[in-house]
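So, here come the structures, one by one.
Nothing in this text is a laboratory measurement; each read-out follows from the coordinates by a stated rule. Just so you know, these numbers come straight off a predicted model, no measurement behind them. Cβ atoms are built from the backbone, for glycine too; each structure is taken alone.
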Structure 1
Amino acid sequence: MIRGIRGATTVSNNEEKEMVEETKKMIEHMAAINDVSPEDIASVLISVTPDLDATFPAKALRLIEGWKYVPVMCMPEINVPGSLPQCIRVMMTVNTKLGQADVEHVYLNGAVKLRPDLIEER
């Protein structure tokens, strides 16, 4: 079955090192808690808010062993007034045996407020 796994995190600064480190941490956590290997992944889409332009957070995937061939793309997030700033969002499309309600989505740092309903369920 194909499922989407959501992830989001925030950074304190528009700096390459922090953006890559926080993205890597989030993606590794998404994969670990959902038992996802690189071969299970169809693609990874990463969006960033307009205030983050220091680097492509997709660089984080290339730092994870075995993820060389995982297709990844970055894009800008819609600039909605009042939305969470300095936010990196991920949609990982995977092949899994997990039911939709069993998929664990990951929200780190300031992004925990995006989906408190999913955080509280776990």
Structure 2
Amino acid sequence: MNIWEFFLWIFWVYILIACIWIFITIIIDVFRDPDLNGWGKALWVIFLVFLPFLAALIYLIARGKGMAQREMARRGQAQSEADSYIRSVAGTATSPTAQIESAKQLLDAGTITQAEFDSLKAKALAG
């Protein structure tokens, strides 16, 4: 085996992996598409099984834009769910300085007394 045969072998392995990746991506998109009914999903899968390259080419041409939009929507939803989870877990923990400042504003507004301010300040510094 010379160097050119090795490079040719590497090229064909790359092509094989890319084709498998495309077929899996298309099958995932077919089953995640809420607009496509069961018969449509079955026909696309049968088409992909018996004429894989032609079916993949037709699918990417006909439904490629929607495929990208569905993926972007799914990622956006996952990001917003992760953000809301992080916000819920983070809670309202604030620094002692911010707690004392908030208590001072309440004292200046007359909402709390000096004793309550001292108590809130002690809690903030303790913990």
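Compute distance in nm of label points 7 Å out along Cα→Cβ at positions 13 and 109 for each of 1, 2 and report the one that scores greatest. Largest value of distance in nm of label points 7 Å out along Cα→Cβ at positions 13 and 109: 2. Quick one: distance in nm of label points 7 Å out along Cα→Cβ at positions 21 and 53 came out at 1.9 when computed from one of 1, 2, so which one is it? Derived from the structure labelled 2.
If you line up 1, 2 by relative contact order in percent (Cα under 8 Å, 6 or more apart), the top spot, with the largest value, goes to 1. Given a value of 1.9 for distance in nm of label points 7 Å out along Cα→Cβ at positions 61 and 77, calculated from one of 1, 2, which structure does it belong to? Computing distance in nm of label points 7 Å out along Cα→Cβ at positions 61 and 77 on every structure in 1, 2 gives 1.9 only for 1.
One of 1, 2 was used to compute helix-only ellipticity at 222 nm (-39500 (n - 2.57) for each DSSP H run of 4 or more, over all residues; to 500), and the result was -6000. Which label is that? Show your work: numbers first, answer last.
Working: 1: -6000; 2: -30000.
So the calculation was done on 1.
The greatest value of Kirkwood radius over Cα pairs in Å among structures 1, 2 is that of 2.
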